Structure 1
């Protein structure tokens, strides 16, 4: 069962990266947004990346608090990865950098909470 979960995680990770690289693959847009809006379209697929990372790396399914903090930390990391792809592909915007810093602080906080609760 654990191998099946990891395989699903890899599929989600690869699919999420593909959707971040080409955000209009599933839901084509009628108007092509530029800059800031394009990065925001990429960021929503970061959740798929984070879910894939969670399924690949999380091992302790017994305690639900550990599961919640690990899920939040890895979903935030997936969003950070998607935002970094967007910044590289679509250009740098001050608002995006601020969002990136906020998400990095949140990911560190969730990771510290996970580490504190983890026996």
Structure 2
């Protein structure tokens, strides 16, 4: 029986987030993403906004941030920042874009970066 060997094996690097299904993860940081307002909370509004392109989300227990994992074709840092800012009552105007190699998109109300690791978030 013939043996099969990978021609270019690629080792997995610890601490690196890999996506094999067109998914991306984003961390949205805001000073008051809480669920204490019930149905009309900022967390609920964000969840409804990203429910169309987000597959999973979680609001941090202190309400300072939210993780969204969603469609990597439809989402990038800038788009997430604009949409989140508008949902939270802002104008959706970027004050810093992730495309300028900073890795973070910011508006008046939020800061968004793409996750490179799930640990330490």
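A short reminder: the numbers here are calculations on the coordinates, not readings from a lab. Not measured: the values here are computed from a predicted model. Cβ atoms are built from the backbone, for glycine too; each structure is taken alone.
If distance in nm of label points 7 Å out along Cα→Cβ at positions 62 and 86 comes out at 3.9 when worked out from the coordinates, which of 1, 2 was used? It traces back to 1.
If Cα extents along the principal axes in Å, for residues 54-101 alone is calculated from each of 1, 2, which structure is the one that comes out at 29, 25, 19? Walk me through the intermediate numbers first.
Values: 1: 42, 18, 8; 2: 29, 25, 19.
This value belongs to structure 2.
So mean count of other Cβ atoms within 10 Å over residues 14-21, computed for just one structure, reads 8.1; which one of 1, 2 is that? It was calculated from structure 2. helix-only ellipticity at 222 nm (-39500 (n - 2.57) for each DSSP H run of 4 or more, over all residues; to 500) was computed and gave -5000; which structure, 1, 2, did it come from? Structure of origin is 2.
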